[in-house]
1. Quick check on the output: 0.95 is FRET efficiency 1/(1 + (r/R0)^6) of positions 54 and 70 (r between Cβ atoms, R0 = 25 Å, to 0.05), derived from one of I, II. Which one produced it?
2. From I, II, which structure was relative contact order in percent (Cα under 8 Å, 6 or more apart) = 14 calculated on?
3. Between I, II, which one scores greatest on FRET efficiency 1/(1 + (r/R0)^6) of positions 38 and 158 (r between Cβ atoms, R0 = 41 Å, to 0.05)?
4. Of structures I, II, which gives 182 when volume of the Cα convex hull per residue in Å³ is computed from the coordinates?
5. Assuming -17000 is helix-only ellipticity at 222 nm (-39500 (n - 2.57) for each DSSP H run of 4 or more, over all residues; to 500) as calculated from a single structure, say which of I, II it is.
Structure I
């Protein structure tokens, strides 16, 4: 796999303390073994389970100490991977986030590095119904954007959606902003046309 282009992606959870070193190790491994590095970069949503497991098994808490540390880890990770993409190695990344500041940072850095939109090795991903205005704007600007839809029995899907909502504590503010933008757009459009 990943000999011509990245097809198989590893998921890196920035809320884990070892995310940066794992990315660095896997980038080095991809260079040494001559395969294309593929990453899905997420902040992560299993803090409660990870901490519980660490306590039960008696090892150090693997989670970043603060939310700010998680954000910093996430930002370092995408910067590292964008630099790798710029090097021409064929690396690719899915920037999976609902954080508008991160999206703006990635877009700005892509521009600074001259990384092509759409097929330059960078894609953005969000859950359908969350940050749709960001996804739409990215798509209109020519960036690769993926929306994903969790499916399955309600008993399995709901805990996942609850974790996403907890992870994205600003979601309610963002949802309010989206509703205002939609209402503004409806008012802007003529009713009959």
Structure II
């Protein structure tokens, strides 16, 4: 019978010849190969990449398929691609927050707010729980772009509850003061 005798080690050995072009190490060593199943010459596997935006995704998948197809006895190869951004181990500074994405530039008018708003909404539409903090004290435009301009966050005890729009919890200095009003900053309170 065709496909008999295809071993897991033969398939993994073939996949070890596939290298991530950016890192230069093989995809088995990098831990990309997951859920390898071999049934009568049919090989199924998952390639778990570290980012959904991997620029070499297509190349890695094609090379992996070719490598496995070259193993004697393999009749078909099915590759599923997944992506998982690993969280870096660190002290939990923001309880309940897994990832922080900062959008910054030393120059004004380059699209920081546009990128931030679109990224936040896209992540929310993709199912992520997202909060958007507008830290621009000179021209906080996130309320305008999120359609919450003129809104005020709710205050509960000592907490400020962000306004939610498009599945994104929004907080901005622009929600706390009038558009052209000056902000009076105080240092930390020394005692209560």
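1. Only structure I yields this read-out.
2. Working: I: 17; II: 14.
Structure of origin is II.
3. Numbers: I: 0.85; II: 0.10.
For this comparison of FRET efficiency 1/(1 + (r/R0)^6) of positions 38 and 158 (r between Cβ atoms, R0 = 41 Å, to 0.05), the top structure is I.
4. Source structure: II.
5. Source structure: I.
Just so you know, all these numbers are worked out from the coordinates, no wet-lab data involved. None of these values were measured; they are calculated from a predicted model. Cβ atoms are built from the backbone, for glycine too; each structure is taken alone.
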